1. Starting from the value 30, 20, 14: which structure in 1, 2, 3 was semi-axes √(5λ) of the Cα gyration tensor in Å calculated from?
2. Looking at mean count of other Cβ atoms within 10 Å over residues 21-28, point out which structure of 1, 2, 3 has the largest value.
Structure 1
Amino acid sequence: MNLTSHNQEFETRFDIFEPGDLTALVCIDQPEYQQAVVDQLSSMDYKLHVGLFAEDISLKLKTHVYDVVVIDENFGDCYLGNNTVLYEAINLPPNQRRTQFLVLIGTSVMTNDEMMAFIYSVDLCFNVNDLSNLKPVLRRGVARQKEFFHVFIEQVRAAGLV
């Protein structure tokens with residue numbers, strides 16, 4: 001398999017999800033970054049969809065609640081201030097947004113900077129220079145979020161609101 005066909009595989013990846021699967025949506029259009037993220041998420045047993053363009057991602061976000069959503073700050077030649085994919089992801093209905101772990105990835109964000117994550121309304125900021133460490137950082141971040149929301153989600157379920 002040559003490099004071009006290998007990258008094309010990642011650009012169009014669309015796994016079939018079964019109930020109970022860990023799921024992720026990867027919104028990265030730079031092949032080398034996309035491949036690194038996809039490889040690490042796959043090694044963590046996530047089944048993946050890769051968003052090809054903003055409308056495709058919008059439809060995917062509306063039709064499936066992903067466990068993890070990874071968005072490149074420059075997806076679709078946008079910059080952080082006008083990234084429509086990021087805007088749509090952070091403005092999902094609260095019951096959906098609360099169950100997803102949103103990762104902003106790029107060159108202008110600092111890995112694990114909680115204030116930056118707060119400013120951009122995401123759960124984790126991750127610098128592309130740290131891509132080799134995505135797996136442990138993501139695993140720790142997802143575990144922290146589950147611990148943080150555990151009691152709240154139990155109470156929502158007990159009240160019959162989910």
Structure 2
Amino acid sequence: MTDTDDMAEFHWMMDMVQTVDVGIVVLSKDFSVKVWNGFMESHSGLLPSQVHDKSLFELYPDINENWFRRKSQPVFELRTRAFMTWEQRPFLFKFPNYRPITGSEDYMYQNITLSPLASATGQVDNICMMIYDVTDVAANKKQLEALQVQISEDNEKKAVV
């Protein structure tokens with residue numbers, strides 16, 4: 001491969017990271033933001049230049065720092081993935097639901113994956129956080145559960161009569 005080929009490949013890979021419909025944030029060991037893709041820019045209203053090299057916890061003081069550090073520790077140290085689901089914690093980033101007319105939720109429900117990013121030396125100095133919008137799934141599950149409760153209550157009323 002030539003330098004031109006390498007640069008072309010790098011360019012389309014960066015374009016993919018910026019346009020994929022998943023939030024991608026790369027964090028260093030001190031939890032400063034290194035990458036902030038288009039999904040994050042669109043939903044947060046913050047440009048990559050506004051967040052680059054800033055602490056995630058300064059940008060989002062609502063994130064429980066001790067909890068997030070504990071969740072991230074095995075990713076850095078053991079090189080394993082970590083997962084956060086909307087059932088455990090509805091969201092990490094309090095982004096508004098961008099479908100307020102058709103959606104019944106005020107905020108975007110999120111599933112999050114933390115993955116280790118090894119350097120050329122094999123060290124894990126950065127982690128990648130992928131944020132998935134699962135608002136539709138969460139809203140549907142909540143509606144289904146509410147319907148099940150309603151049916152159960154209706155059946156109990158019929159049994160009493």
Structure 3
Amino acid sequence: MNVLSIAAMLVLGACTPEPEISPFEGPDGVLEVVTDQEQVLVATTHLRVKNAPGPGRRFGDHADAVGNWLYETRPDGWLGAGFRNVGRLDWWTLTVWESEEAMRAFVASEPHLSAMRDIAEVSAGAEARSEWMAAEDAPPDWDHIVERLEADPQIVY
């Protein structure tokens with residue numbers, strides 16, 4: 001590798017945005033998982049937004065609507081959420097649930113259902129995972145989530 005190649009890699013690396021992370025927050029503003037259960041269901045999603053103003057704006061509208069709905073409605077079985085993005089096009093969600101039924105009810109509710117209907121219009125790819133873990137270990141840190149998704153990519157769209 002020549003000096004010019006190394007310099008180009010350093011410049012490109014310096015231009016890569018750092019992840020922006022919002023802390024995990026429960027329904028009552030608590031920054032941890034609060035439950036009597038020993039196990040909780042951790043759901044993660046990763047979405048690559050299309051690089052165009054229209055899809056980006058629509059994605060943002062959906063993300064705001066879903067996030068606001070969660071914190072305003074506080075659906076049964078929901079224990080909290082956290083968010084991560086890298087630049088404008090790489091978005092992650094983390095939600096923690098008491099049961100698979102509670103998570104599925106959220107997935108099938110409005111406005112989440114509307115966001116899922118528009119996924120082909122706003123994204124260049126998406127993936128989702130869920131895993132049971134000890135409540136005392138939840139929520140996992142973002143390094144765990146990213147490593148898990150990268151180790152076993154399963155593009156759902």
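Every number in this text was worked out from the coordinates using simple rules, so none of it is lab data. Worth saying up front: this structure is predicted, and the values here are computed from it rather than measured. Cβ atoms are built from the backbone, for glycine too; each structure is taken alone.
1. On the way: 1: 24, 18, 16; 2: 38, 19, 15; 3: 30, 20, 14.
Answer by label: 3.
2. On the way: 1: 22.1; 2: 17.9; 3: 15.0.
Once mean count of other Cβ atoms within 10 Å over residues 21-28 is tallied for 1, 2, 3, the winner is 1.
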